[in-house]
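As structure tokens, here come the structures.
Bear in mind these aren't lab numbers, they're just calculated from the coordinates by the rules spelled out. A quick note: this is a predicted structure, and the numbers were derived from the prediction, not measured. Cβ atoms are built from the backbone, for glycine too; each structure is taken alone.
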Structure P
Amino acid sequence: MHERYDVIIIGSGAGGSAAAYHLTQTGKRVLLLEKGLPLPKDGSTLDAEMVLKRGVFLNDEPWLDGKGRSTVPEEHFNVGGKTKWYGAALLRFGAHEFEAESAHQCLPWPISYGDLAPFYDEAERLLDLRQFPIEPNLQAIAAGLARKDPQWRKKPMPMGLAADIHEHREEAQHFDGFASAGGFKSDAEHCLLGRLRNKPNLVLETGRAVKSLVPSEATPTRLAGVVCEDGTRFEANAVLLACGALHSPRLLQTYLEQTGLHNRLVSYQNVGRNYKAHLLSLIIAFSWRPVTDLLCKTALLLNDAFPHSTVQAIGGNLAEEIVRTQVPGFVPRWMSGLVARRAYGLFLQTEDGSHPDNRILAKANGSGLPQIDYDAARVPEAAAEHERLRATLVRQLLGLGYLPVARSIPITGTAHACGTLVAGRDPATSVVDADGRVHGLQNCYVVDGSVLPRSSRVNPALTIYAWALRVASRLVAHGSTREQDTARPDPVRA
């Protein structure tokens, strides 16, 4: 018989690790279950051949797209989750981005910026954020764009990178899209789980894929725990879903259907819906001059003509590595290197609106495979803004003497996935409440990016950290990790 825990957390990414950090500080007994294993520290996670070309560290789980075609989302299963691979740009959402904006199909948050602000503060402290001076190549691009169009402006980029990363060139060149081997990036494992290494009230189980949620004997509206794929069962007073916007809704949808709650809970109709991942494009701008910037990602570029969009450089020499891996094998290495060293990468992102038909399904059409159904045509205002942004930037870069090559990031690019278990006050239009609790379930909470009703125009990771810290604090404040927690009323279908 396994020990009973106060809390089980499924997933060790931004949300799972932040919740584990807060709960263990209050003395709660926490079990953190991670499907993947710790990443190696041998430097292989900095190897462009292994990471970019061979995709050694990517998950290969098959999915279907909206048209029923086979696809494989670019997901990572490892301790620290996607934070091991993110670009360490950790920005807050704007206060207005917690409000509804019907013209852009944006849903409202059930909380305000002020409610999350103290947890933003805590997350920034835990992640040790800092700004780096803008480097010459990016400064030239920003200044040139401002000459072409005075609406362009730059904003310092808060980065989760070690202050001395410049002294470790291999790490500095491979932080964006790579996992740090030496702890130079502020990821969930390094900054949060690392602080808990000697905590006796945290148990981290790796290689433990959760198969299903388990109902209590008294009522299916209360969870007893989880069962893993190897048959191991764990029990707790509360369960937190933190396995991401593609995977948390699959667990919840399956549970509600297997227990019959899908016929009772009005929030079931929203599970998996309103999937968002930003509209994303990559521009590789070639110039006659070699790129000398080391970090590259030091400033955010904004333009008032594109109020839901931002442009940032991709970090380190990721642009160079992308070009090298795309060059055909018959091209001499010296020639490909000559071109690659003159490539500067720009990452364009636009907040996509929410549409209920953009969704994640646990199983599609009896196939047994999960489905990711996303069509940018369902959010036309966002799609139009993104196309205008890309066309404008390409034209202006050409005018500055660069040769820009643009491509869209396909639906397999799920780094910014969110929105499939949206937070809201009304169970008819949302899945979790303002405290992160699933509407109608007594002790099931969500602390990953799936709760985000809006994704802003910046990378969502810092907001996920902050949300998870807030949910964990509310659990403790409300006593919701006690075994006999009092149930709140279940919203049911009329």
Structure Q
Amino acid sequence: MHEPRPVAQLYAEAVQEQRAENFDRAQALLRQVLALEPEHAEALNSLGLIAYRAHCYPEAVGLIGEALSLAPGRAAFCNNMGAVLSAWGRRREALASFNRAAAGEPADVTFRCNLANALKECGDFPAALEGFRAAIALDPRYAEAHFGAAVCLLALGRIAEAWPEHRWRVVSSGAQFPDSGRALYQGLQQPPGDELPADLRGRRLLVLSEQGLGDQLFFLRFAPVIKSLGARLFFFIPDARLASLLSRCAALEHAFSDPAQAQHADQILLVGDLPWAAIDSPVSTPPPLAIEPEPSALAAMKQRLARAGPPPYLGVTWRAGIAPDAGRPEALRKSVPVNAFASAVARWPGTALLLQRGPHAGEIDAFSKTSALPVHDCSDLNEDLIGMHALLALIEEYAGVSNTNMHLRAAAGRTARVLVAFPPEWRWLAGGAESPWFPGFRLYREEETGGWQPALERLAAELGDKTPANSPHR
């Protein structure tokens, strides 16, 4: 007959299984620990973290709350509670938990950085910047704090200060590099240090993609600035759709999606470092990258609009981003309730074009019934960037959350109405009705306490008062 294993051994094995992401096995062992010792705070906390990974936020809060009742003020438990509440979208409660963690262990750089991130998620960019600076003082090479400081500086409009800090993103947990062409990226994912030569004339720069499609279109606005300094730019982007679209961009000598096409370069840099490379240029906020629509795509979209319904045309998008993984806040997924959005655009005098990527079942019908507008589903164009770019160049208005289509609209030389989720992305700044990065775009901001209603009421009033003229598709 086997003797029962001691609690300490069971718990140690559970921790090993949890670190190996064998969560079912870890959970079973932790339950055994609690059967033997019901007030084992560490086991309760560990079970809470497993629930958190499974997006079971109420269960996670309950378990970690039990752990805290047994070990009041334990900084690590407070930090974990903050992480769960943040992912659940309960920002203010998360902020309080992170505050307790940082107060409990003020020398812990991770807790300090998490507190700063919580302040940022609450829209308090000045306080968040101070928090990130405090974390950097504790550890000058803490990448998350440098990158967080960059985001705050950009949101506050302190652009020149931000770009050196922004380079730290390559070693932060949020770094996003494509799987294709990995050999080209060797040596780039390290703390910043290398400097570009002062004279870029005649130098061949291989620019590598990173982050999402919209981010790349955003940062490529700096390509004409770099070209004006005499450099030759070659852009690698694994997405063949974007490479094809960018083949019409005069600032890039070559845009390609096959890494085998990469040629000799004097320097390799990431697309997000183009602003840093242009930091000495007098142009601090260049306009969006201009891309001429493809003529055959324009012709095809004109034919499609003729079949879609009566003009004028309003493009709409109510959701963007991705569903968050555990540990990433719900704010990364930008979403406006479809019925409330449909009501806000109901006075539009023509046809609504639905440009939503992957509309959920029933959403198109809900939008159509609530708005009572003629509706045409153009969601398929999200897989055709050239076609979407042409359509966005033609239609009178576009209103929606920030997504790739906003960058395509800007590239076509048109303006839009942007529903800015709270907390705002830095490119839309911390406040105001416009952003210097997108001249002429009107911003409608979600409020932390008031939600979308005030923004949608203003959108409804302004769209209702607008009488489009000189339709470019006619």
Check your understanding: Quick one: P(r) over Cα pairs in 5 Å bins from 0, in percent, for residues 55-214 alone came out at 1, 7, 10, 13, 14, 16, 17, 12, 6, 2, 1, 0, 0 when computed from one of P, Q, so which one is it?
Key -> P
Practice item. Taking -7000 as the value of helix-only ellipticity at 222 nm (-39500 (n - 2.57) for each DSSP H run of 4 or more, over all residues; to 500) derived from one of the structures shown (P, Q), identify that structure. Key: P
Practice item. Work out which structure the value 2.8 belongs to, where distance in nm of label points 7 Å out along Cα→Cβ at positions 143 and 415 was derived from one of P, Q. Key: P
**Study point:** Of the structures P, Q, the one that 0.85 was derived from, the read-out being FRET efficiency 1/(1 + (r/R0)^6) of positions 103 and 271 (r between Cβ atoms, R0 = 35 Å, to 0.05)
**Key:** P
Study note, to complete from the structure: One of P, Q was used to calculate distance in nm of label points 7 Å out along Cα→Cβ at positions 31 and 455, yielding 4.3; that structure is Q
Study note, to complete from the structure: Across P, Q, mean projected area of the Cα convex hull in nm² reaches its greatest value in structure Q
Revision key, fill the gap. The highest value of distance in nm of label points 7 Å out along Cα→Cβ at positions 95 and 431 among the shown structures P, Q is in P
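In terms of relative contact order in percent (Cα under 8 Å, 6 or more apart), which of structures P, Q is highest?
Numbers: P: 25; Q: 11.
Going through P, Q one by one, relative contact order in percent (Cα under 8 Å, 6 or more apart) peaks for structure P.
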